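Every number here is computed from the coordinates shown, using simple stated rules; none is lab data. Just so it is clear, the structure is predicted and the values come from calculations on it, not from any experiment.
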Structure I
Amino acid sequence: MITTKITKIGNSKGIVIPHEIIRALALEEGDPVELVYLESTQILSVRFPHTKQLKLAA
């Protein structure tokens, strides 16, 4: 598990994706991100549809 914080970005707020995840997924600026929020469970799921499998070092 990786913990991050909500950050002010201009007039908005966002979540910064840690470098380890960006590297593991080979993410690039402009890559699409899909978000799904389930209100009943308060779970926010994130999917990067155009990337490889997530492989984080332990």
Structure II
Amino acid sequence: MKTLEITLKKSLITTTPKQRKTAQALGLTKINKTVVKNDTDTTRGMLRVVAHLVDVVEK
């Protein structure tokens, strides 16, 4: 199965509560933190919410 490397690149300070909760659910708490998640529809949907805050690399 494909995986995604997701890195938080921008601060969560000025984001909406929904965006903060989504980033937290992905495991992103600090800038430049990287997590590896499976490439599923659920993960893709979460990434759409915080797309402007993260960098994604497909592996």
Structure III
Amino acid sequence: MSKNEILVVASKLKDTVKAHKCQSSGDLVEAVSDKIHEMLEMAAKRAKENGRATIRKYDL
């Protein structure tokens, strides 16, 4: 999986932003997806350090 692969549903993200009465920039979806990639990398590292292959919510 490429780090640049989009992991979020753009329409859902934009709906959430609109619900907060804000607008989203054109690069927001990519930026949020990049943050998710970072979070998952850190969570995978933590799980492995604890001898697990399963990432759990508390690894985030």
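Quick rundown of the values:
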| read-out | value |
| --- | --- |
| For 10.5, 34 (Rg and Dmax of the Cα atoms in Å, calculated) the corresponding structure among I, II, III | II |
| At a computed -9500 (helix-only ellipticity at 222 nm (-39500 (n - 2.57) for each DSSP H run of 4 or more, over all residues; to 500)), which of I, II, III | II |
